[in-house]
Structure 1
Amino acid sequence: MHQAIAEWAAARPRIRRIWAVGDTVALELQPVADSEETLAVWMANGERWRGELHAHIDPGIELAWFDPDGATAPLAEAKLLVYERGMR
């Protein structure tokens with residue numbers, strides 16, 4: 001499952017990192033232009049990305065937006081980095 005998620009994310013430049021937290025896949029996004037705003041990217045793409053990912057992974061897995069700057073709740077301690085842009 002993690003390989004499928006990483007391959008999917010690599011084809012989407014707006015995705016910076018993906019974390020697996022229990023039954024949730026949390027997307028950390030690239031900011032928009034010069035701002036640190038990522039909510040607009042999530043709002044514009046979240047539903048489509050949810051559908052695309054569920055074609056590759058268990059539809060019971062929740063997809064969530066994660067903002068490391070604090071606009072979302074912090075991720076639980078038991079998290080796994082699945083994908084990071086530029087990571088080899």
Structure 2
Amino acid sequence: MTEKIDELGILVKEIAQREAAARAIKAELIALGAGKYEGLQFFAEVQHYDRATISPTLVRKLSNEEFVASVTEVKAIDAVVVKAIE
């Protein structure tokens with residue numbers, strides 16, 4: 001099992017590095033502004049839009065516990081956390 005844990009750790013690290021590289025490229029594209037940009041194999045579309053969200057903190061503050069409980073969904077989660085041994 002130790003090999004599988006190390007394999008998972010390596011994959012998680014590689015994915016994090018690739019996600020960081022993707023975020024950097026996305027930031028460059030966003031700096032160009034909204035529009036469609038084409039490569040040789042793919043195209044990227046930079047979009048700008050507003051997203052409305054409800055603040056859970058304000059809902060708790062401005063309502064009662066019964067209301068919060070009635071609109072709260074609870075889901076069971078199974079998670080694996082991988083960290084390097086230093």
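Quick note: the coordinates plus some simple rules give every number you see, no bench work behind them. Given the structure is predicted, the values throughout are model-derived calculations rather than measurements. Cβ atoms are built from the backbone, for glycine too; each structure is taken alone.
So here's what we get for this one:
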item	result
Answer label among 1, 2 for the case where Cα Rg over 2.2 N^0.38 Å, calculated from the coordinates, equals 1.01	1
Structures 1, 2, by FRET efficiency 1/(1 + (r/R0)^6) of positions 24 and 72 (r between Cβ atoms, R0 = 41 Å, to 0.05): label with the highest value	1
Structure responsible for -9000, with helix-only ellipticity at 222 nm (-39500 (n - 2.57) for each DSSP H run of 4 or more, over all residues; to 500) calculated and labels 1, 2 on offer	1
Structure responsible for 41, with relative contact order in percent (Cα under 8 Å, 6 or more apart) calculated and labels 1, 2 on offer	1
Origin of the value 2.5, where distance in nm of label points 7 Å out along Cα→Cβ at positions 40 and 64 was derived from one of 1, 2	1
